[in-house]
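Read-outs: derived from the displayed coordinates by stated rules, not from any lab. What you see is a predicted model, and the numbers here were worked out from it, not measured in a lab. Cβ atoms are built from the backbone, for glycine too; each structure is taken alone.
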Structure P
Amino acid sequence: MTAIPFTLKAKNILAEIPQEFTNEKFDDFWLQIRNDYKLKPDYINLENGYFSMMAQPVLNKYLDDVRLINTEASYYMRTIQFENKKKINDRLANLLGCSPEELIITRNTTESLDTVISGIDWKEGDEVIMAEQDYGSMLDMFKQQSKRYGLVQKIVSVPLDPKTDEEIVDLYEKSITPKTRLIMICHMINITGHILPVKKICDMAHAKGVEVMVDGAHAVAHIDFKISELNCDYYGSSLHKWLGTPMGAGILFIRKEKIKTHWPIYGEFGFEETDVRKLNHTGTHPVSTDIAIHHAIDYHEKIGIKRKEDRLRFLQTYWTGKAKKIKKVYINTPADPARSCGIANVGIEGVKPADLSKILLEKYKVWTVAIDTANVHGVRITPHVYTTTAELDLFLKALAEIAQG
């Protein structure tokens, strides 16, 4: 994608939305939520999936914590740092539906899943099953393990619009052999928004003696679930996406019985082999980020996960339902609303994804991200709780005009 200036011509793009494109009664609750975010008026942000800004109430408390810790300095680090982290870890475990003894706070999903991948005692010829639609950094980590230990990668391709859960389960099951040790799956595929039937895959894999690691980067605080209900062995996620923490906050869940044999990335002999904290020795880090998780959970619970999930799914199905009717426009996300939530991907016949993203920003002031890989060719659209249907209608108007040429 051609580089563009970071700051566009300052203007209130929403002020240009014609009255006929403003058709939602934006009730008082969601209006208050929208007012809690400081939005740039230069463009409509439909790329919240990478990093979603903190709501102002969370940001303000976070900045207060940064100042406090800067004042207390080593006193904080040597006294209540660990007590605070434990309280936050316990609260996260309650939110996610797992034991605090199976959870650690990390910096992001990549660190979490790399901790799993690098901590398994691989043997030459061991097989791992994954999908080409999985996150690139995770695929790269397995490539590294393949070079180092002789690990064998078996890569499947997840269909864009499956008709049944069994279609997905069978895809992974057919790749299992006696040498298969692990299956990596996405809870929600980041480039399409496709929600996979995690529990069914885990149940199938466990029946064959295979472990499952779940990339949940986009699922936490986006859809309503509990880790304990998934039956997975490992689960990693980022909290700076849909929970709204500062960058540098993530989680890793490891099933209790897997901890003892798992190698830490960094040397750690201060904890027992069965203590998950042995995997969390990352040295000095910005502890104010940990505290901000507490504020983000407060804000998240103010909305409520069910109401949040419903809102995000409504926004996605609102625009995809209309986009499907535009000639030459195609959707790279399952048609069944239950198989996706806030994330979806759209393309236009004859228009390269990078060009589509560029035109949307430079001509229509709509910020997206181009995806052109793993059988997915379009732009990813990720509205957030502050997004209005008026903004989505302006985006739809842009799609229609671009498709017409």
Structure Q
Amino acid sequence: MQSLKRRLEIARRSPRPRPDAPVPIALTITDLDVGGAERALTSLAVGLDRRRWSPLVLNLSGEGALAATIRSAGVPCESLGLSRRRPDLAVLRLAKALRRHRPALVQSFLFHANVLSRLAGPLAGSPWMLGGLRVAEHQKGWHLTLDRMTNRLACGSVCVSEGVRRFSVERGGLDPDRLTVIPNGVDPSRFDEAEPTPRKSLGVPEDVVLALTVGRLDVQKGLPDLLEAVERVGDGPAPWRLAIVGDGPMRGWLDAQVAERSGLAGRVVVLGRRDDVPSLLRSADLLVHAAHWEGMPNVVLEAMAAGLPVISTAVEGVEELVIPGRTGRIVPAGDPPGLAAAIFEALTDREIERSQGKAGRLRVEAEFSTRRMVARYEELWSKVLGFA
């Protein structure tokens, strides 16, 4: 399939009128459990102009938590329950589902959906194919290899940040002519409407500074660095606590560390998986994000939308969100002393932190709203399809 750059050049020279009827498109994703990419697709599907687009969401896995949200907005959503052990059958079943809808364009999200959609495309009538690169994959080299091998079956991919685009070219070996960038977006009203979670229910005193960490408990998220930083800060210049939200393969390790290390006991609260993150953000005073790699962390955007200052490592996407000294602080990844120093500074001057939180909220409203994200996807699809 011709590259995205070439396709846009050709379509621009020979535009055609937009059809009177909504254009059928398909959004494919690996699963619909609650996560950053899954929320982004849900916001996109729900936010599309239904006078112009007729979307179908195809979830490759079993029924996920967000499927009902999509359907409640009147968007068809099919959970295919495909097996990763039989990729041949998965491709055939996905192609069959696409043929029923006959989309003019397929936009995929996440690695498995990207690869399977590209393979299914020729069996589904060869609609225009766009992938979705949501993370700089530092850990699974075979993901990069398969992405590179199937890349030319699509006209291109949407990178969630400039950092992911740069990584995909330099480390992934992808053709820059096939890549574009559309950042995530969030709806600030979700956080305005959320009631703060009572701190008493979290085991946190009302009069302390509450820092929050949210994410999958995985090696990617830099948990050892975070715990070392907490120990280095100690009591700090003001009483404080760190609440960690999430679940994952490192949960047992985390619980053991908090119980066994004297510098953590009583200072770190592990809350596990929660469904009330907007309310938790409303209860907190700042967000701490210690990841080693990312794409564009949704939780950073959500914290900014909730009016929180952000302390984050300099991973993909963060430098496009956080303006040091204005909306938060950025430190090198894998640098516990630097992370500890940033936390200590945040505890020292609370007035500066409040000012940074307000600036972060304004930045989200201006640059990273859901409405802006949806508009950028609609504009890209229209250009690919050659509409005037």
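Laid out as a table, the results:
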{"item": "Structure from which 26.4 was derived, mean count of other Cβ atoms within 10 Å over residues 128-135, options P, Q", "result": "Q"}
{"item": "Structure (P, Q) behind the derived value 64, 56, 37 of Cα extents along the principal axes in Å", "result": "P"}
{"item": "Origin of the value 14.4, where mean count of other Cβ atoms within 10 Å over residues 144-151 was derived from one of P, Q", "result": "P"}
{"item": "Parent structure of the calculated result 1.5, given that distance in nm of label points 7 Å out along Cα→Cβ at positions 344 and 376 is the read-out and P, Q the choices", "result": "P"}
{"item": "Given 0.10 for FRET efficiency 1/(1 + (r/R0)^6) of positions 120 and 232 (r between Cβ atoms, R0 = 35 Å, to 0.05), calculated: source structure among P, Q", "result": "Q"}
{"item": "Distance in nm of label points 7 Å out along Cα→Cβ at positions 176 and 368 - structure with the largest value, from P, Q", "result": "P"}
{"item": "Among P, Q, which structure scores highest (criterion: relative contact order in percent (Cα under 8 Å, 6 or more apart))", "result": "P"}
{"item": "Mean count of other Cβ atoms within 10 Å over residues 72-79 derived as 11.6 - corresponding label from P, Q", "result": "P"}
